[in-house]
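Quick heads-up: structures coming right below.
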Structure 1
Amino acid sequence: MNSSKNVLEKLEGVIVNYRMGPKAQRPKECVIQFRGVKSANEAARLIGRKVAVTVGKRVIRGKIVAVHGKNGLFRARFRKGVSWQMGTQVRITG
């Protein structure tokens, strides 16, 4: 169990898109893709984990709240709005 936890701690991903509705874009929620996670079953293991984005000296923390679709994407909710370009690196912190 310990080795699988270490593997999960080292996962890095990218912001693919914001969560969007028919009329609004939600800047506090992003769709994230982690390398190596290819299915919804693998993705479900990471729900509730904490993530962080580093921009310069700032670290913005968030939490994985749900699976997005069936291809291993996640929805993460951040404390502050994420107002930068897609493709920003995200890492699991806890």
Structure 2
Amino acid sequence: MLNSLKQTNIKNHLWFSVSEAAKLGGVTDKTIRRALKSDHGLKFKVIRNRYQIELSSLLIYLHKNTKLKNKLMDFGLGQYWPAEPEKQNQ
């Protein structure tokens, strides 16, 4: 899923505030601010002293480690995606 997201040419980017990005990702504001400070590849711009974070870079960041990915799936946008079917062992 992320490989196609990295290669997609997006015409109109979606920008979210720190609190909106945190809600979408199922994490706290502090997690997003920490990622911005430590340069984890989040694309952002500053408008009127407020960070605006680009959606695709946020999703890529949230998939970088298992803990963040699980939070995205359990508490963020992932809770609205259909569950992956369980594989049956034969």
Structure 3
Amino acid sequence: MNLIDLIKDFEKAVSAHNVFSEKGSATLLRIKKDGVLREHQSAVNALLVLLEGKAVYDEGDRKEMLDNKFDFVRIPAKITHKVTGTEDALLLLIQ
């Protein structure tokens, strides 16, 4: 089984597919270049891992560049943030 095969919609700017959900969750995100996962908050602490491409995590006064495979950012609970694809990007969100 391959994670990339789980993302079916390549036309949308942002698409997501939950790959695991029990006591936590793992969600595969594809963000197209210049696509934006709009501002939102996570109910719990999370980890966002870049699998391919490039993206920027933006928390307002904190920006993290995800430029290399397996770069990651810790996302604190209840903090407003957004993610932008600076190239087509594939990310794994673990909550």
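Values in this text are rule-based calculations from the coordinates and carry no lab data. What you see is a predicted model, and the numbers here were worked out from it, not measured in a lab. Cβ atoms are built from the backbone, for glycine too; each structure is taken alone.
Structures 1, 2, 3 were shown, and Rg/Rh (Cα atoms, Kirkwood Rh) at 0.96 was computed from 1. Taking distance in nm of label points 7 Å out along Cα→Cβ at positions 30 and 78 as the criterion, the highest value among 1, 2, 3 goes to 3. A value of 0 was derived for helix-only ellipticity at 222 nm (-39500 (n - 2.57) for each DSSP H run of 4 or more, over all residues; to 500); which structure in 1, 2, 3 was it taken from? Clearly, the read-out refers to 3.
With distance in nm of label points 7 Å out along Cα→Cβ at positions 14 and 46 computed over the structures 1, 2, 3, the top value is the one for 2, the highest of the group.
Quick one: mean count of other Cβ atoms within 10 Å over residues 54-61 came out at 10.4 when computed from one of 1, 2, 3, so which one is it? Of the options listed, only 1 reproduces it.
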